[in-house]
1. For which of P, Q does Rg/Rh (Cα atoms, Kirkwood Rh), for residues 42-81 alone, calculated from the coordinates, equal 1.06?
2. Relative contact order in percent (Cα under 8 Å, 6 or more apart) was computed and gave 31; which structure, P, Q, did it come from?
3. Using the calculated result 0.95 for FRET efficiency 1/(1 + (r/R0)^6) of positions 74 and 122 (r between Cβ atoms, R0 = 35 Å, to 0.05), pick out the matching structure from P, Q.
4. Taking distance in nm of label points 7 Å out along Cα→Cβ at positions 66 and 114 as the quantity of interest, name the structure among P, Q where it is greatest.
5. Among P, Q, considering only mean projected area of the Cα convex hull in nm², which has the greatest calculated value?
6. As an exercise: mean count of other Cβ atoms within 10 Å over residues 50-57, calculated from one structure in P, Q, equals 15.4. Which structure is it?
Structure P
Amino acid sequence: MGRKNDAVKIACENRKARHEYFIHEVFEAGLVLQGTEVKSLRAGKANLKDSYAEIKGQEVFVQHMHISPYEQGNIFNHDPLRPRKLLMHKVEILKLFGKTREKGFTLIPLKIYFKRGKAKLALALASGKHTYDKRQDLAKKAAQRDIDRAMKERQKY
């Protein structure tokens, strides 16, 4: 049985990530945030567009994640682009460290969401797509859309 707070509320999503990268594996990480950052996230004032994660020592940090300053935050506001620490198990960090040393792998944030009141980040182990891969994906989506449209038209009669 789920509790009342088990609902997941998405605060921000990186929609271009699945278009730009092949997603191999997804990890869930907690975010270390300051007070007004949480309020900005709950208001949906975040951007993951050019963000990435890197491993320093045995810790993971997300870089270039923009969380807008909270309007009512006055002197307690934060730097919008500061590096933010991610909370993960040591085994997961070591696995990611090994994988990112391989050629072509990088860590890309997919979305930020709230789970049981805590801010979480979906972190993907990804490799970049070439232009022809992106074109193939777009062609597949267009073909599937046409098939779905034709099936829907056929079901009307």
Structure Q
Amino acid sequence: MLQHHLSTSTVEETRLIAATIAAFCYQYCDDNGFLITLEGQLGAGKTAFSQGFIQSLLPSARVRSPTFSLIESYTLEKCAIHHLDLYRLQDVDELEYLGIRDLFWHNICLIEWASRGEGWLAPADLAITIQVCGQNREIALCANTLVGEKIIEQLMNG
């Protein structure tokens, strides 16, 4: 399990890191798909990360937080990005009723508050935790798959 830590001091830096990761993830989305989980307290920067990720691949997209809709989807040339926010999830079984398993195949999925889907969601290729440390954000990346390790290695070397 490969890990990497980054620190940002602005929202734009968080979005730039997300954009870099997005470019690497896009290389792998047509294989089996790619799952990124985002954890952190309210206001830590999970949505800012997601916005930077999505807008880097779709510059004209208006990225909305899926807090109330649960899912926002964006179509790319070779896959889709599904942005989920499980904060308001009442029961993990709601994920099955919504047919979310179908979203994972050959797509990129960004899931905020993924711990609320624990036991139902597969392990993330890349698990990201964002913590507020004063004015900064500490971003911890943890790879749970070989593809996730490749992403972190590319990030560390690039």
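Just so it is clear, none of the values below were taken in a lab; they were calculated from the coordinates. On a predicted model such as this, the values are computed, not experimentally measured, just so you know. Cβ atoms are built from the backbone, for glycine too; each structure is taken alone.
1. Derived from P, not from the others.
2. Values: P: 31; Q: 35.
Of the options listed, only P reproduces it.
3. Numbers: P: 0.65; Q: 0.95.
For FRET efficiency 1/(1 + (r/R0)^6) of positions 74 and 122 (r between Cβ atoms, R0 = 35 Å, to 0.05), the value 0.95 is produced by structure Q.
4. On the way: P: 2.3; Q: 1.3.
Sorting by distance in nm of label points 7 Å out along Cα→Cβ at positions 66 and 114 in descending order puts P first.
5. Details: P: 13.7; Q: 8.6.
Once mean projected area of the Cα convex hull in nm² is tallied for P, Q, the winner is P.
6. Details: P: 15.4; Q: 22.2.
Computing mean count of other Cβ atoms within 10 Å over residues 50-57 on every structure in P, Q gives 15.4 only for P.
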